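Following are the structures in question.
Derivation of every value follows stated rules applied to the coordinates shown; laboratory data play no part. Treat the numbers as computed from the prediction; the structure is a model and nothing was measured. Cβ atoms are built from the backbone, for glycine too; each structure is taken alone.
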Structure P
Amino acid sequence: MPQENKLLRQALKSWFLICLVILLPMGMGWGWWTTDAWRRSTVGRVDPAMTTIAILFLMAFSLDSSKLRDSFRSPSPVIWGTLVNIGILPLIAWPLTSLFSLTDFSLGLMIAAVVPCTLATASVSTRQAHGNDAVSLLVTLLTNLISVVLTPLWLKWTISAEAGIDPLAVIMNLSMNVLLPTILGQASRYWSVLDRFARQHRSGIGIVAQSLVLLIVTKAAVEAGGRLQSQQVWPSGFDFTLLLGACAGVHLLAMLVAEMGGRVLKLSRADRVATLFAGSQKTLPVGLLLAAMPAITGDLPLPFITFPILLFHAIQLMVDSAIADQLGRRESQDCDR
């Protein structure tokens with residue numbers, strides 16, 4: 001019985017990852033076997049931009065920013081975590097995009113690398129590992145603000161040969177769909193009633209936001225399945241294996257850079273843990289939003305473009321959960337001695 005309860009708790013803890021793994025193949029299967037009319041009447045009604053706005057508002061609204069003053073007093077870990085996330089990690093991913101003959105994979109991997117830190121799990125992972133979640137929170141907010149300009153520029157600089165990127169159009173889109181809801185979500189907590197509501201219902205708000213993420217994932221999977229009906233060239237097993245290795249390698253190498261740089265900067269253990277997760281984690285909804293933007297994909301038929309984005313997110317969920325759990329246990333044992 002204790003073992004069954006432990007497995008149940010682990011399943012509930014990983015519910016989002018489990019749903020992600022289930023919905024992706026099921027969605028593609030539905031898209032493959034159904035008609036265009038059915039897809040338009042169902043998932044076609046889901047607006048990625050409006051759904052992303054709702055997700056980012058809810059996630060920003062649920063973030064507790066009361067500890068931010070402490071991070072401003074000592075900004076070194078925040079600056080380092082932000083630099084790793086939106087500066088060094090894209091540089092790690094960029095050379096790997098040339099490994100793929102399929103534009104879908106190279107563009108998708110680059111999109112996954114240049115989006116900001118996730119609002120959903122960076123602080124959770126940091127807290128689980130007994131790190132400074134104020135640092136991870138501020139890195140999350142800063143990367144979401146900075147990415148409005150840096151993300152389209154990164155895409156233009158790195159993959160302009162494969163896709164005609166319109167940076168200005170992407171900047172305007174991200175300003176409305178990422179920057180504005182993030183600012184409004186945090187600003188709304190200045191009202192005491194809303195702040196109290198956010199504190200009392202933080203878990204429920206997070207579940208609603210993640211459920212909306214799954215809705216976007218389902219839409220992307222179904223529409224990708226529909227495009228596969230007319231697909232002539234399919235990636236090989238080697239291509240998928242290479243993509244798996246590239247996503248895992250980029251994430252783990254970013255974690256290693258964050259940790260080693262933190263030691264060079266003589267950051268505390270708690271601050272290094274925060275930069276470890278906030279520097280390497282990437283957000284899923286913004287990645288899927290970018291993958292659906294005509295300003296990025298143009299007229300290119302890219303049925304597999306969401307694969308790297310979804311795979312990167314799934315890997316970071318699994319890897320970081322295990323690492324955070326191990327770091328948290330080790331810190332608890334050290335404190336008990």
Structure Q
Amino acid sequence: MIVAAGKSEGPKFRIFGEYLVYLVFRFLEEVFCRIPRDETAMAAGRFCGRIMFVLGGERRRVAVENLTLAFGAERTPEEIRSIARKNFEHLAMLGVEFFRLRRWDQAKLAEKLVFDGCSNFNEAWLPGRDGVLYITAHIGCFEVLAAASRFLGIKGNLIVTPAPNRFVNDRMFFKRGGEESGLHILPHKGVVRKAVNLLESGDMVVVLADQRGDDSRPVWVDFFGRRVLANGVFAKLAVEGNARVHSLVAVRREDGRYTCAFGEEIPIQVTGDQQADVTVNSQRFHEVFERWLREYPEQGFWMHRKFKRKERGRSKERSRYLIASRA
């Protein structure tokens with residue numbers, strides 16, 4: 001009977017634990033949203049980021065290593081470490097923004113948002129055009145894009161990877177941009193066919209297309225002069241959905257506002273050779289991402305290993321970033 005009770009109570013305990021985590025998120029939301037001035041809230045975020053950088057351990061080492069692989073020929077170890085520290089500050093500020101922007105009204109959004117590439121936006125939304133696939137990346141303030149969609153009155157679909165917490169998903173992550181946002185959140189698992197159908201019907205789909213692929217379905221692209229694995233599913237969406245593809249990014253400005261930039265249409269190769277088309281189009285996407293990262297290196301997401309490397313022979317490649325991370 002004791003064993004049976006343990007089995008039946010296990011899921012309940014897990015649900016209770018998830019709810020406690022959700023309450024922590026709600027507490028943090030209240031704390032950061034009660035700070036009256038945006039400048040003060042962002043300063044608190046930067047301070048948290050500096051603490052994260054000091055205590056980051058392995059995450060800090062990964063960030064410095066990735067930055068060294070990307071910019072090692074152009075930047076000194078001291079400059080790379082400085083970018084890594086600012087990157088941790090940026091990521092912490094993203095968390096503050098996630099909580100606060102959900103409560104921004106239209107007047108606040110008008111104050112905060114600056115739009116660039118409006119002609120590209122208008123071209124993409126001309127009546128009678130094909131579906132639009134917007135590609136963005138873990139660069140800049142991607143949560144701000146959801147709020148921008150609410151401000152512009154855009155209705156569309158955003159593909160995301162859910163958090164491992166049902167309460168955080170349902171009550172926070174799946175309500176990006178606020179209650180009145182026109183974005184329909186689609187969990188990424190098993191979404192390809194649905195996304196293709198949406199694009200074929202003339203709808204809009206937004207994807208974070210910089211995710212790394214895996215060895216089972218390798219799609220190799222050049223990224224900062226290195227051969228890296230891309231996730232070819234995003235190029236596949238463009239081809240199979242017969243979509244027009246545009247880039248979209250939001251970056252933080254020094255004056256506290258955000259620039260939302262709509263990029264020109266990215267030409268999509270369609271030859272009938274699926275592997276070749278996916279590779280070429282994935283490369284074109286990554287050229288956009290690299291351009292963004294070169295302009296705003298501190299606003300990237302350097303804590304995950306985009307540059308996959310074999311263990312053998314890594315010692316020489318790691319030597320320079322180790323100097324920077326320990327400086």
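Suppose you compute relative contact order in percent (Cα under 8 Å, 6 or more apart) for every structure in P, Q: which one lands on 24? Answer by label: Q. One of P, Q was used to compute helix-only ellipticity at 222 nm (-39500 (n - 2.57) for each DSSP H run of 4 or more, over all residues; to 500), and the answer was -24000. Which one was it? The read-out was computed on structure P.
Comparing distance in nm of label points 7 Å out along Cα→Cβ at positions 21 and 269 across structures P, Q, the highest figure comes from Q. Which structure, out of P, Q, was mean count of other Cβ atoms within 10 Å over residues 109-116 derived from, given a value of 15.0? Derived from Q, not from the others. For which of P, Q does distance in nm of label points 7 Å out along Cα→Cβ at positions 173 and 205, calculated from the coordinates, equal 2.8? Attributed to the structure labelled P. When distance in nm of label points 7 Å out along Cα→Cβ at positions 213 and 237 is computed for each of P, Q, which one produces 1.6? This figure was derived from Q. Could you tell me which structure in P, Q was used to calculate distance in nm of label points 7 Å out along Cα→Cβ at positions 189 and 277 as 2.9? Label of the originating structure: Q. Can you say which of P, Q returns 28, 57, 14, 0 when P(r) over Cα pairs in 20 Å bins from 0, in percent is computed? Structure Q accounts for this read-out.
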